[in-house]
1. If helix-only ellipticity at 222 nm (-39500 (n - 2.57) for each DSSP H run of 4 or more, over all residues; to 500) computes to -7500, which of 1, 2, 3 did it come from?
2. Computing relative contact order in percent (Cα under 8 Å, 6 or more apart) gives 30 for which of 1, 2, 3?
3. A value of 3.2 was derived for distance in nm of label points 7 Å out along Cα→Cβ at positions 19 and 83; which structure in 1, 2, 3 was it taken from?
Structure 1
Amino acid sequence: MVVRIANVNLPDNKRVEIALTYLFGIGPSLSRLILVKTKIDSNTRVKDLTQEQLDRIRKAIGEHSVEGDLKMAITQNIKRLKDIGTYRGARHSRGLPVRGQRTKTNARTKRGKKVNVGSGRKPAAQKT
């Protein structure tokens, strides 16, 4: 039985507490909070959940923005920053770190790996 919540397939053999974190916008702490709220044991495997428990989880998740809605909200927030011309918006549009990190060294994730061009001189001919 494949369990789908918010258009995401949850893995059957994982604990519910871990499986809920597969949803974008739900981390470990929110996952625990949802399980406490729905009175479901966190050690239960996804395949062992009843339909009634799944409905309670879906209802609890419905109160939070997850997946597509959350991604759209994040995109709109970044677009708003760019439109009003903030420093943060400019950093987003240039693909640089936004939160004050240094860029002289590090920042490889944001900037990508730079390749040194070199002098362009061909290597000396191989002696045989």
Structure 2
Amino acid sequence: MVSSISRRITTLTLLLITIVAGLIWRLAPLHLPWFAYKYGGSALWAIALYWLIAAILPRRTPLQLALIASILSAALEFSRLYHLPALDAFRLTLPGKLLLGRIFSPKNIAAYWLAILAATLLDHLALHRRHISTK
């Protein structure tokens, strides 16, 4: 039980750090090259999704979390092909742009999956083992 609580606190902390980094990445005038701005922001979004899922499901393995995050991120990207006036209006707002995005791109899925792979490796090598060994 302690391991699950400790893991949840760790992943929520990492989620918060990732959200702050993502907001800075997207909103601060960092003067990043377009490629870094576009796909770095997408990568941070996917990493935040991974940490959110890890916090909700602290007993799942990093591989299980990666599969869930990969499916959800691709589903969200494909949802951009679905248009409803209210949904499209929300996508034009700042929260809508940050949470849902506006335009479908298979390249975003690749960026998401690479970022989820990086978060999974970090989780497996640095976090998951530590929390499992404290049981």
Structure 3
Amino acid sequence: MNKNMFEISIEGGFEAAHNLRNYRGKCENLHGHNYGVRVYFSGNKLDGSGMLLDFIVLKKKLEKITENLDHKYLNEVKPFDRLNPTAENIARYIFGEMKKAAGGKRAKISRVSVRETERNCATYYEKR
């Protein structure tokens, strides 16, 4: 079995407002972020052109997902109308949507990081 792995990532982002439920502090108030999103994929087999996955295809899929969040009040957007719109939950949501979009070909999505500010980031991944 080949133990060598490749990892690629794409980056995107969106701007949105939210407020945290069940939280005591200033983040319970309405506020906004310029979110940064990085999605990682890993695999050990390249295609005939020497690529793990096509960056352009992946970026288009991420743009479609973040377009539904961009310039919105997240607390009113599914699934965040029920689920607290924390960076952790946003990362898990994007992971699930990108996992569906990627389709598990040669590579699998390995993790998603969502950055709320330059200093605050949450990452979601599934144990293998």
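1. Working: 1: -12000; 2: -24500; 3: -7500.
Only one of 1, 2, 3 returns -7500 for helix-only ellipticity at 222 nm (-39500 (n - 2.57) for each DSSP H run of 4 or more, over all residues; to 500), namely 3.
2. Working: 1: 16; 2: 33; 3: 30.
Only structure 3 yields this read-out.
3. 2
A short reminder: the numbers here are calculations on the coordinates, not readings from a lab. Note that the structure is predicted; figures quoted are calculated from it, not measured. Cβ atoms are built from the backbone, for glycine too; each structure is taken alone.
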